[in-house]
Structure 1
Amino acid sequence: MSIKSLLAAVSLAALASAAQAEVRVGMITTLSGGGASLGIDTRDGFLLGMKGQDDVEILVEDDQRKPDVAVQIADKMIQSDKVDVLTGIVWSNLAMAVVPSATAQGKFYLSTNAAPAQLAGKGCHPNYFAVSYQNDNLHEAAGAFAKSEGYTKPFIMAPNYPAGQDSLNGFKRFFDGDLAGEVYTQLGQTDFAAEIAQIRASGADSVFFFLPGGMGISFLKQYAGSGVGLPVLGPAFSFDQAILQAVGDAALGVKNGSNWSKDLEVPANADFVSAFQAEYGRLPSLYAAYGYDTAHLLISALDKADPSDADAFRAALKSADFDSVRGKFSFDTNQHPIQDIYIREVIKEGDIYTNKIVATALTDRSSAYVDDCSMK
């Protein structure tokens, strides 16, 4: 079945009765508004990974980047659609609204992206698996790289929501030095004149920012036009494929922390990049890579156990018996990944802006909150 026809089947599943599949998966993700490209890539990567799994029914719905909408969809999927597994949420504030209730009702949640500190530590749960990372990880890599490059006074900035708070905490954990400034913006903000003025006046020698989706596009364009000219660091979220094409030359040379890159020399990754380009006619982003890995983790677990046997299915997920596009991959005791994290540089290949790996920042990195998790 092609992805196009699979998407049609997904849409029909939400509108009409269909034969009951052996397993039902509910994907809640952002398909409209400013963060749509992130959710679209998440969905497309997951559906590509699930291609050919005819005994799994996948229900996809748009959360509109609104916590109340995500909660309503999750309640419907759990109570009416009787899904076995939930996945797909991009934003940490939406994850915090959905995941604790879903896992408390006995559902499994596999995170393709959002992985807030609360769910990695004291809020960990046996039915919650973060397939992507822990929110702090990619920012930790940027902090470690900033320190290794000899920067002494970075100015750091992120939106004021759980992932933004995790991002700056992660950067500071591995930079461990003085800051020229630390600012939290509004989530969804697109005018950064005031923040750029603060950077200019701060005496900073570098800038680290985490501004996902359209926020990052707006900031980079405004920063490039400001003439401030300080070196810029960030996480991969602000430099994924869709964002880079919108930002253009303003992003060239920027270094960013990532646990995935299209040029990562892993056989499963080469196959994924090729298959994604063939299916969708574009390069995959890290969101697509996480969606694809989540699909393959799920398939590997379903090959061993059914979600109705919760203990066996949980053990099958925990074993992570699949070929990750990131290469080395395993779960720590809090069911968040242990993995290498890299530094990428934004480059241009022909007419396409993309990234290449230039360094390994952290090896076999787990998460800062694992000891706070009661699962051992």
Structure 2
Amino acid sequence: MVWLRLGVAWATVAAFAVLGGAWLADLGSPLLAAGLFAWLFSVILWSAFGVVHEAEALADRLGEPYGTLILTLAIVMIEVALVAAVMLGGKQSTSLGRDTMFAVIMIVMNGLVGVGLILGGLRHHRQNYNLDGAGAYLAVIIPLTVIALIIPNFTRSTPDGSLTRLQAVSFSVLTVALYGIFLLLQTGRHRDFFAEVNLRVAEAAHGASAGSGSLARHAGLLIASILPIVLLSKSLAAILDHGIAALGAPQALGGVLIAAIVFTPEGISALKAIRRDELQRAINLCLGAVTSTVGLTVPAVLVVGLVSGQAVVLGLAPAEMALLAMTLLLSVLTFSRQGTTVLEGAVHLVVFLTYLVLIFSP
């Protein structure tokens, strides 16, 4: 299956390298545009599953928090490639980075957390996790999201939620610095904050999932799975930009589709961990994904904007700011005490469904 997936992915890369120019020039045909989008979407999503598979194999050998760290960094790399491709190739993509980051936050911290806690609560009644680890994630997520998505609306230098060059450079440096400090603590002196509290379950799962293959082999397969996604992202971006404009769909839908491509495999991995009563691993995946997304996507998007001369709008609309504030508050309440139940999951899921409604009826 691994070699079949890689074969299909690289064959698609070769096909678009040779014929992609002619295909993308004829997007006026709805049937061709839909077919190309379905093809690329399926191949990129399948490749993303391959990235998750190889990252999980590395995780089984390296242990926490290195395993989930590798996975989240690989996923964010894909996200940055897709966002940059749409920004550089699209005509109406000034807010795509913001829409994608906000979609990731809503999908992960409300949709995925909501479904996961409901399923975990129904199966295990009450699940425990490492309180220090969840608190550390939230301590970084809150300032990162507020600086990136809320503060731009309240600065006086620009009227539209964008940043000046000085603000963009300063916020990028501060964001990367905070994320770097968090990584040093996560992999160093506070590594135990992110370890599974249920050692018996974690050790059993590790023993059951560890398979054959060296670190070098899985690392090579991981890179081989990521590269097709990066190489195909420009073609997908052109089709996505054309489709949203042709259908008159909300611009935020582009961010949702990118977030869905990137985080569907990781979301499935988190739900599997919850079913095994490994809530800490699921929290590492979910909150780690949000931390990495904001910590790395914001600087990347701002750099693309500075290099290309394209305006980058980061400030959220008022209703979205209210949703973000509610999400952060609920997350603090959810992860501020030991044990989670179905109730917390239901609350987060309601917020996620509210977000979906506001996409199409803002």
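Table for the structure above
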{"quantity": "Structure with the greatest value (metric mean count of other Cβ atoms within 10 Å over residues 237-244, set 1, 2)", "calculated": "1"}
{"quantity": "Structure responsible for -27000, with helix-only ellipticity at 222 nm (-39500 (n - 2.57) for each DSSP H run of 4 or more, over all residues; to 500) calculated and labels 1, 2 on offer", "calculated": "2"}
{"quantity": "Which entry (1, 2) yields the derived value 2.7 for distance in nm of label points 7 Å out along Cα→Cβ at positions 77 and 117", "calculated": "1"}
{"quantity": "Computed 1.00 for FRET efficiency 1/(1 + (r/R0)^6) of positions 125 and 317 (r between Cβ atoms, R0 = 35 Å, to 0.05) - originating structure among 1, 2", "calculated": "1"}
{"quantity": "Comparison of 1, 2 by relative contact order in percent (Cα under 8 Å, 6 or more apart) - largest value held by", "calculated": "2"}
{"quantity": "Parent structure of the calculated result 3.7, given that distance in nm of label points 7 Å out along Cα→Cβ at positions 37 and 157 is the read-out and 1, 2 the choices", "calculated": "2"}
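Values in this text are rule-based calculations from the coordinates and carry no lab data. All figures in this text were calculated on a predicted structure; none of them were measured in a lab. Cβ atoms are built from the backbone, for glycine too; each structure is taken alone.
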